Structure 1
Amino acid sequence: MDFETVIGMEVHTELSTRSKVFCGCSTAFGAPPNSQTCPVCLGLPGVLPVLNRRAFEFGLKAALALDCTIAERVSLDRKNYYYPDLPKNYQISQKYAQIGREGHLTLSMKDGTTRHVGIWDIHLEEDAGKLIHPEEPQLKGTTLVDLNRAGVPLLEIVSAPDMRTLDEMDCYMHTLRSILRYIDISDCKMQEGSLRFEVNISLRPAGSSEFGGRVEIKNLGSMKAAVKAAAYEEKRQRKVLDKGGTVDQETRLWDEEAGVTRVMRTKEDAEDYRYFPEPDLVEIHVSEDWLSVLREQLPELQDAKRMRFIQQYGLPEYDAAILASDREIADYFESCCRLHGNPKAFSNWIMVDILRVLDEQDITISELPVSPEHLVGMVRLLDEDKISSKLAKVIFSEMLSTGKHAEAIVQEQGLVQVSDSGEIENLVQQVIDANPGPAREFAEGKDKAIAFLMGQLMKLSKGKANPKMATEIFAKKLRS
């Protein structure tokens, strides 16, 4: 039997507020364990929570960016469960009157098609603490609790089960992350736990409208891990169904090392959490005036920016999509374009060289030693034929390691391109004399031979010869 895969996702993102959602404790990452706690986030008797207005407004911004319907009256609820990292034995969340509902996210797939994924709801809640399992021999078998994270504001975004392939799921994660970073409500650093994905996956007979047994996958440390876990679970469920079995509704953990999912617990339903309205927090009234102010604060989002890059800068669709996928990279590109009018050159350098460095060094473009002014200075020298493309690679590497501007590097190292026709003609003749075979091939019309000859010329001139002039002189000497 053919089966159809059905995927939905629950995404938790920590909001970039300086204090927690119901108290004034710091949210800074990396502090000593249990150093950022107070009676409120520890759940001590007699304390009262106070809602962080900025965290709530971040939730409203996300709801607006995802085209959700926003209720005029929003409330918070208690979600009751018992776990060592939850000091109150309940979590303040939202069940009945969330910040946003019935939104959608448009996916631009690699094959040029688009998919629409519904957003069931967006709600605000507090994070739990963190359980640590030490590897030290003296602590082996123990579990430590760090409550610094308890009370950090979380936004949960729940999608509809509208995805049918792993490619759609991957695109959904990247697109949603881009939007959250664009509207500047979260840094989305998965390595710090700021962005966490949970996958809900099931299989059903092709053409059926009924859903199969749903499995929720947790413990996903990266987008790649989420895709691998979903791929494994898809195969596992297919084997179960092929044998005539049924897939149990349960929560499973992803074991990255073994490459398998493992049963964690039978999946709870909402009634298991005994939700009820939070008695210590009042209802929030969301006015249209409040929403209008927040709408004005929203930036141009990814899709709109991509289309503008195509129209305004004449970029190909592929270039525009890559540059617009990250707000900081898009801003970097536009900063370059404002300083010098060669958008395609900046696009090429960013996509090929800069993105490679960001990936290799695991940094953001704001941490890159090569500023827009640095890159513009180098591209300007290229456009003025003062350096060759080969020298530009050397200069870019120097800018990365020293932070110096291209002009300074050129002067210090004597990297000015040789454009004197007599000097280049002399170099060309030396190359011809040393390589008669390739020179004869080029003279006989074999164009591929020029690549070898030019390589020898650049080696002889240490990359300084003007390639355009050299090519013309080779043709003049060998083909005229």
Structure 2
Amino acid sequence: MAEGSCDIGLVGLAVMGQNLVLNMNDHGYKVAVFNRTTSKVDEFLNHEAKGTQVVGAHSADELCKLLKRPRRVMLMVKAGEVVDQTIEHVLSYLEEGDIIIDGGNSLYTDTNRRTKALAEKGILFIGTGVSGGEEGARFGPSIMPGGNPAAWPHVKEIFQAIAAKVEDGTPCCDWVGQDGAGHYVKMVHNGIEYGDIQLICEAYQLLKDGLGMTADEFHEMFSEWNKGELDSYLIEITAEIFAKKDEDGHPMIDKILDTAGQKGTGKWTAISALDLGQPVTLIGESVFARCLSALKDERVAASKVLQGPMKVLTISEKKEFIEDVRRALYCSKMVSYAQGYMLLRAIEKEQNWELNMGGIALMWRGGCIIRSVFLGNIKAAFDKNPKLQNLLLDDFFSSALNKYGWSWRKAVIHAIEIGVPTPAFSTALAFFDGYRTERLPANLLQAQRDFFGAHTYERVDKPRGQFFHTNWTGRGGRVSSTTYNA
């Protein structure tokens, strides 16, 4: 194969890497591939990539020689140390102006570091989120690139060609921002995904335990829900899951052990929320719900000791209750996305990034796991007011929450009455009530902190920024502690 004949190189031939290569090939790009275990290169060329223009390389040196300049090398390897090792490995075969792209789920602070370190060596770095799973990678993912802005013109055409498209043909890919912005947005996407999944699971358990609904009934219900306000990829696949039968004819869903796995991006989102002082409660509860599910043996033992409600209530209005749960799911979902966007606003300020909030909703509109009709409403909200402080204040969202609020409360009340845990529904409602409350009890909290630790407080009858200390017992001194905000 002639040197300098390939458009892009890809390192890492796990399923996501393979499918991205085939996607690029479908769009007319010539891709060179390399894998640390070189036998995988030959297997890929002899099977999945047979009959394509894909070119195999058995070393990083060979891969880089095959690429047109500026060379574009995309890494689809495990996040963490492996990314740094792979960068070091290919670096010696690159020259100034070449581009390295990390397409894995890297922590955004790692991407910040890599962008700066490689810029000092004259290499342009992109850290990009890629969402949509195996099928998305193959036929059109959502792509969220950030890093060195000078690299974007060199990859824009390829990325936008292989990305998912919305109805008018707009690609679900645009430049997110500098340094780790792309990976941060992907992290928040994954956090919201945790929330969406948990909310759907809570609706399922509430209706299963509350109404005794069968898998076939759930299939019909979720199929119906997918035709309305909740129209989304996750609702669609949930309907399909309930239709699947095991070899013995029983629903597959009933054969699956109730312990959840996780790969860490939801946890990263919750940690970032704590670091930035943002109340992203629903994603946090979704992570903790997975942790609780993992305590299977303890839960089995506890179920024999700890009692729930003695009397299971019967619901006479089955149709009405199903609608209450649907509305609770919809309202809670609104809160989750609003919280996710609060986090994006906070990181934008802290990192001095300029994030296009409506553009992010558009990137999530197709190809990715959280794709839904609902994201079109988010984009419209930011198109109308790019400086929108909180999604819940937009007319579309506030009117829906005000209209469905009582149904949401009824669903949560009934969950409490029959002892079904709904941490995400409940925390979303608590956030909604907290956010709309003009005066919270933090005045008492501040009094307590000042009492035991002289931490000071502000007064309602004095300008903000002035702090006061009270000698509550008559025994305290006149000296107060310093104050800070979380």
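No lab work stands behind these numbers, since they all come straight from the coordinates. All of these numbers come straight from a predicted model, not from anything done at the bench. Cβ atoms are built from the backbone, for glycine too; each structure is taken alone.
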Q) From 1, 2, which structure was mean projected area of the Cα convex hull in nm², for residues 306-361 alone = 7.2 calculated on? A) 2
Q | Of the structures 1, 2, the one that 4.2 was derived from, the read-out being distance in nm of label points 7 Å out along Cα→Cβ at positions 18 and 354 | A | 2
Q. Where does the value 0.05 come from, among 1, 2, when FRET efficiency 1/(1 + (r/R0)^6) of positions 282 and 346 (r between Cβ atoms, R0 = 30 Å, to 0.05) is the thing being computed?
A. 1
**Q.** Value 3.7, calculated as distance in nm of label points 7 Å out along Cα→Cβ at positions 98 and 378, assigned to which of 1, 2
**A.** 2
Q | Entry that produces 32.0 once mean projected area of the Cα convex hull in nm² is calculated, selected from 1, 2 | A | 1
Q) Which of 1, 2 yields -17000 for helix-only ellipticity at 222 nm (-39500 (n - 2.57) for each DSSP H run of 4 or more, over all residues; to 500), as computed? A) 2
(Q) Going by Cα Rg over 2.2 N^0.38 Å, for residues 178-433 alone, which of structures 1, 2 comes out largest? (A) 1
